[in-house]
Structure 1
Amino acid sequence: MTESQTVEADVFVEQMAPTVAALQDFTTAVDDIALRHANVPATDSQAMRELAAEDDYRSQSSWQNPITDTHMFGGATLRAASDYVRTFATAFTAERPPLYGHLTLARSALESSVVSAWLNQPDIAYVERIKRGLCELIYSANEVKNLELSPDAAKELTQLEADATSFGWKSHFNRGKPEVDGTKRPSVGNGITRLLVEDSQARIGRLLWSRLSAVTHVTWFGLQWAFTLPEGAPSGSGFTTVPVGADSTKVATQAWCVLRALRAAANRRFTLMGWDDQEWQDAASRAEAFEYTLFQSAAPSS
């Protein structure tokens, strides 16, 4: 890779055009495939087998559609992830490229990809699917209650906790997030790692999540993302003039992360629903090929 150089905004936008096109192509494919199937699972799919067994669980609590609803949550979270990635791409078609906005979108895209992959994991027991859906309902109801958005919020939360008891499960909150019979949302940092690399013990997800969170929380460490500091320069004292702007190498890294995470999450959804057809395989192959291009762009120069 050549050394970085300062370019005008219009030149930077032009350089970003292939990345924008690739992200838009893939997010459109993800959305269109789900719409083409009308969000109905294929006849011979794990999702359809789960739905066929739903009657066995309806009588166990007041929750009448535990599997149908959890499938819906999985679809909604994937759609959110796709939307964040598309908006990430669109940000680089503006007259003035973003300094930080794309990073908050990357954070949201990664978190929603992690949650979507967790909800849509195809190789889990039926009751585990229901536990994950119940976690989402309890989490949402507790947020509504805390924000005092509904006079019935406390009652609805109590009913959901009673549903867990009806299934024979204990539920409680752990650091603000619900846990149902040992099932809980995965750590976002660890979840990102599992979507991006094969080594589940790697630190990439936790480090990336922390850095993006620093931007979202406007800490000084996070805001430095847009600064090109001279090598060895102090980070917080004295006065100096430095370039401020989007760095193509850093953008390529984030684009690689969000594209790869979305592809992994969508693959789980489409496997679960039985939509792993030629159209999906072609779209996934194009995305994977462009991931390699982004990885090469983000690699340090030799």
Structure 2
Amino acid sequence: MAGQNYLLVSDFDGTIADTAANPSGVGVIQAYEYAVGCVFGEEGLSLYQMLGGLRNRAPGEVAIELLGMRPEFEQEAMARIEPDILPSLRGRRTRSVIAEMLVHYKLELLMREIGLEWPPLCTGFACFAEAIERFAKATFEIAIISSGHDDFIKRTNGLHCIPCSLMVTDDEMRTRRYPVDPTKRVKPAPFGFNLLVRRWLAAGPARDRSRVIYFGDDPNKDGGLAINAGVPFGLFNNGSKRGVEQYHFPTGSFEFSDWSVVAEFIVNRQNDFREGRPCSQIFGNFARGQR
């Protein structure tokens, strides 16, 4: 049975691109600290750092935590909003406006940092993307779900010629009114992931949810998403996380530290993919091969 399609969904920061460290000293961590300081002031920045900083969260989550701890920050933050930006945010709820301002200041720093040197792709991802394009162009699609932002991801992908057929980011999730609870729109909640998969399923024939896999570097946020969505999980582990065997991820889940190893596995398993076998079955062989 030929012509089966597979969707390889991935987190972006820390999985596709290493956005944390930048030789210039300005990476995602520093950009968030700058943004928090601009919106919440020095006192807000001190509280943010005391609470552990970013912790792989979306801007709305950062705002909710700080405002939950110090409700008075809301009025102070609104007073700091630049007058020329405020008109575009009229009609939005206060906390939504504050989240938008965090994004504005964060990207103000980050967008001008993007180049061929930064952010570098994670180990082996260039090889992985090339293998997908070269050996399985009609079979595989790469998609991204991220708490990051469209412009940043698109510019980075463009510089490195990374294909991406579908993307759901924090930019879309911030503007949605449903789910009402904003924590239900971010990982590990499956809302954004399910939205992306539904779009893929509706885009053409020979598509099935059993042929979807998710990759990420955070065993709690990304791995939790895979559990909640019921899809196999590939944990990109640079050695700083506990092994995949410590978690109860869905069948077919595995860990790896080099994307080129995943690329080689996919190329060597072309017959399995052409037959349309589920990702849980195919990648279960990858997991067993690592033991």
Structure 3
Amino acid sequence: MARRDADGAYRGSTTAADDPPTVIDGVPSKCLTFILTGDWAHYRRIDRTVTKQTYRVPPRTTIAGMLAAVVGVGRDGYYDVFADDVSALAVELLEAPRTVSMPQLGLGTNPSETFESRGGSGKRTVKVQYPDSTDDRQLHSYHYLVEPAYRVSVAVEDPVFYGTLRDRLETGTAYYTPTLGLSELHASLGYGPAGTGEFDVESPTFDGRLDVASLVPDGIDAVYPDQGSSYAVERVPGTMQTDGTARKTTTYVDYAFREDAGSLAVDASELPVVTVDDRNVVFA
């Protein structure tokens, strides 16, 4: 039995961009902007186990993995592409986050209690472990986001990844099916309507109080709250690394946002606010 391929090699045809963006202090020179939608989304909180709660905003790592699926990069092959110093992401909420709770039955996942094994010894040959389908099911409560919609702006310095992603967005194709957190929650990527495309990133002409359309990363102290508006902050995974046997989160991002998906008034002198297609955003 063959071992799982996790070396991160590109699958399918690729295209190297002659003009990839540069990222300086977290701000790219240009970016690709697209609309990301779906019927459902589930971004499992890493600090929850029994109750499968979801983040209300997409983690940076989740979007990176989804774009790697579109390009055709293996499971562990895109972490360096989305490192802090060579990539940038900005996410705008187009709809207010709305969640529902659904109970679901599932098989136990404790290898020492509910798993069966078949195959080799696990040393020189592969031993496969899988849940015992005859065992009792367990009831778990899942939280899902309903009809999420985002505008995502992304820039990576890697010329092959950037060029291939641009081609895939322009042609409406993907190597692997893009999803919103779980494999069964398919995503749609819109590239072509107004507000999407490849844009230069520019500095705003004013550095005082500005309205920002995107989530604000690590800048809650720079937000001006408005009376009657509800705000939230979520701490989500930002980047990951792997040592060849496992992967782990290496940084986190504290995203501030308005719960009605409205724009945030911020002190632009405290944040790297930039303009993309006449919208003020902050990259992470």
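List of remarks:
- Value -14000, calculated as helix-only ellipticity at 222 nm (-39500 (n - 2.57) for each DSSP H run of 4 or more, over all residues; to 500), assigned to which of 1, 2, 3: 2
- Distance in nm of label points 7 Å out along Cα→Cβ at positions 80 and 96 - structure with the largest value, from 1, 2, 3: 3
- Top of 1, 2, 3 by FRET efficiency 1/(1 + (r/R0)^6) of positions 112 and 152 (r between Cβ atoms, R0 = 25 Å, to 0.05), largest first: 2
- Parent structure of the calculated result 20.3, 66, given that Rg and Dmax of the Cα atoms in Å is the read-out and 1, 2, 3 the choices: 3
Taken together, the values in this text are just the output of simple stated rules run on the coordinates, not laboratory data. Since this is a predicted model, take the numbers as computed values, not measurements. Cβ atoms are built from the backbone, for glycine too; each structure is taken alone.
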